[in-house]
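Engineer: Some structures to go through are shown next.
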Structure 1
C-alpha cells in the first residue's frame, strides 16, 4: 500500500523571511490525518531569506535532523556547538533533557533551502548531543546511502530511534530497491526531480508512505534527489 502526500497539499507558513511547507502537523498547522508516520514526526521544507533565521529557542526529547539542499545553515547551541551545514552534509541534534539553539542563514546574498526533520526518540531524558557528517555525491549516486541509523553503521550519523535514513541522487535511468521487514514501513521524501515509487509518480516536494509491502522500488524519470526512511510502523 502506498499513500502519496502531494507537495501542494502540505501546510504552508509564510513569514516574509521564512517560507515553510509542512508534511505533517506543526505549529499552527494542524491536520489530524497527517500527524506523522511511525516515529517520524516532522518534515518541514524551509526556505530562509539572506541574513535571517530562527533565533535561540529550546527543544526537549526529540531527534532533530537538518538536510541542506541549497545555500548554508549556521547552527549554534547551548552545549557549545557552532557549525555551518552545507549541501551533502547531514546534522543530528539530540535535544534530550533540554537544549537551546539558533539556526541562521549566514549569507547576505543567497537564500538557504533545507529540510528540518524530527524523529521521536526511543526514550526521554537523553543527554543533549550534536553530530554532523558529509556524504559525497559519488556515494549517493544511483544507490541508497545510509546517512543515519540507530547504530551509526557504515559511517552514518547515530539517531536514538530504530530508524534508518538513506539519501540518494538518482539519474533519469537509475533504479534502487529497498526491502522492508515485517512490521516496518517507509517514508520517501522527494527533494527534487521526478521518480516512480512502486509505480506511482512523485514530483519535487511530494512524500510517499509505504506500508504492507515487501519492498520500495524507486525509478528515476528525471535526475532526482530523495530521502528514504525505513522505520517501525508503530511510533
Structure 2
C-alpha cells in the first residue's frame, strides 16, 4: 500500500499540475464523453442525481463533465486538501468539497454516479476499492473511472535495462474485466524525451516510486535517459476506461 501521507503531500505540492497535466486533461475529457453517453444523462436515473468524484485533483474531470450532467448534485473529493482548493477555484462554489482517502471512502451515499480519473492506480487493493464503490451505488447507478494498466510506460521501463525501475506494476486489463467492469483501453503517448518525461511526472505529483525502490544514481539516470531518447523518447500511457452499472434494486 502506498504511504497515504506521502501521496497526499506529493500531489498537494504539485502546484504546476495544470501546466504539466495535458494527458491527464485529455483522459478526463475522454471519460466525460463516455459518461455523457450513459443513461444517467439520457434517462431518468434520478431527477437530480447524486454524484461523487473520487480524486478530483484540480478539477479536469469536473470541468468536462458537469455541463453534461447539469442536474446533478456533486461531491468533489481528494486525498490532498490543496488539490480540493484548486478544484474549488476551477469549479466554483455550490458544490461540496470533501477531503478523504479515495481507497477507503467515508461517504455512504447512495450515489447515482461515481466517477474518477487516474486515481485508482494509487490504491493498494483496487478490487476491494471497486467493491466499496459498488456498494455505494444507488439502484442502477454507474461507476466510471480511468486507471493505468499493464504496459504503461513500457518504453521507460525498457530503457532501464538491468537497472531497477521505480514504475509501479499496473493490473492487466483482463484482470479489471474480471471485476465485472466494461473495459476499453486507450494508448496516449507522452513525447519530448526523458528529461521532459521526468519533469512531467514531477509536475503532476506522480513521483513516488514502487515500494522498496532505491533511486538511481545521477550517472545511472543519465544512462536511462540516453537509452530512452535513443529509442524515440516516447512514453505511452495505457489507460483503461472502466464502467460498471449497479443492480437495478
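Engineer: Please state which of the structures 1, 2 yields 20 when relative contact order in percent (Cα under 8 Å, 6 or more apart) is computed from it.
Structural biologist: Values: 1: 20; 2: 24.
Among 1, 2, the structure yielding 20 for relative contact order in percent (Cα under 8 Å, 6 or more apart) is 1.
Engineer: When helix-only ellipticity at 222 nm (-39500 (n - 2.57) for each DSSP H run of 4 or more, over all residues; to 500) is calculated, the result is -10500; to which of the structures 1, 2 does this value belong?
Structural biologist: Numbers: 1: 0; 2: -10500.
Structure of origin is 2.
Engineer: Starting from the value 2.5: which structure in 1, 2 was distance in nm of label points 7 Å out along Cα→Cβ at positions 49 and 121 calculated from? Could the numbers behind the result be given before it?
Structural biologist: Details: 1: 3.5; 2: 2.5.
Traced to structure 2.
Engineer: Let me ask something additional. 1, 2: which one has distance in nm of label points 7 Å out along Cα→Cβ at positions 169 and 201, as calculated, at 2.6?
Structural biologist: Values: 1: 2.6; 2: 1.8.
Working through the options, I get structure 1.
Engineer: If you don't mind, there's one more thing I want to ask. Can you spot which of 1, 2 the value 0.60 was calculated from, given it is FRET efficiency 1/(1 + (r/R0)^6) of positions 33 and 57 (r between Cβ atoms, R0 = 30 Å, to 0.05)?
Structural biologist: Only structure 1 yields this read-out.
Engineer: Among the shown structures 1, 2, from which was the value -0.94 of log10 I(q)/I(0) by the Debye sum over Cα atoms at q = 0.22 Å⁻¹, for residues 97-160 alone calculated? The partial results should precede the final answer.
Structural biologist: Values: 1: -1.16; 2: -0.94.
Here the read-out was taken from 2.
Engineer: Using the calculated result 14.9 for mean count of other Cβ atoms within 10 Å over residues 137-144, pick out the matching structure from 1, 2. Provide the component values of the computation, followed by the final result.
Structural biologist: Details: 1: 14.9; 2: 20.0.
Going through each structure in turn, the value belongs to 1.
Taken together, the values in this text are just the output of simple stated rules run on the coordinates, not laboratory data. As the structure is a prediction and not an experimental result, all values here were calculated from the model. Cβ atoms are built from the backbone, for glycine too; each structure is taken alone.
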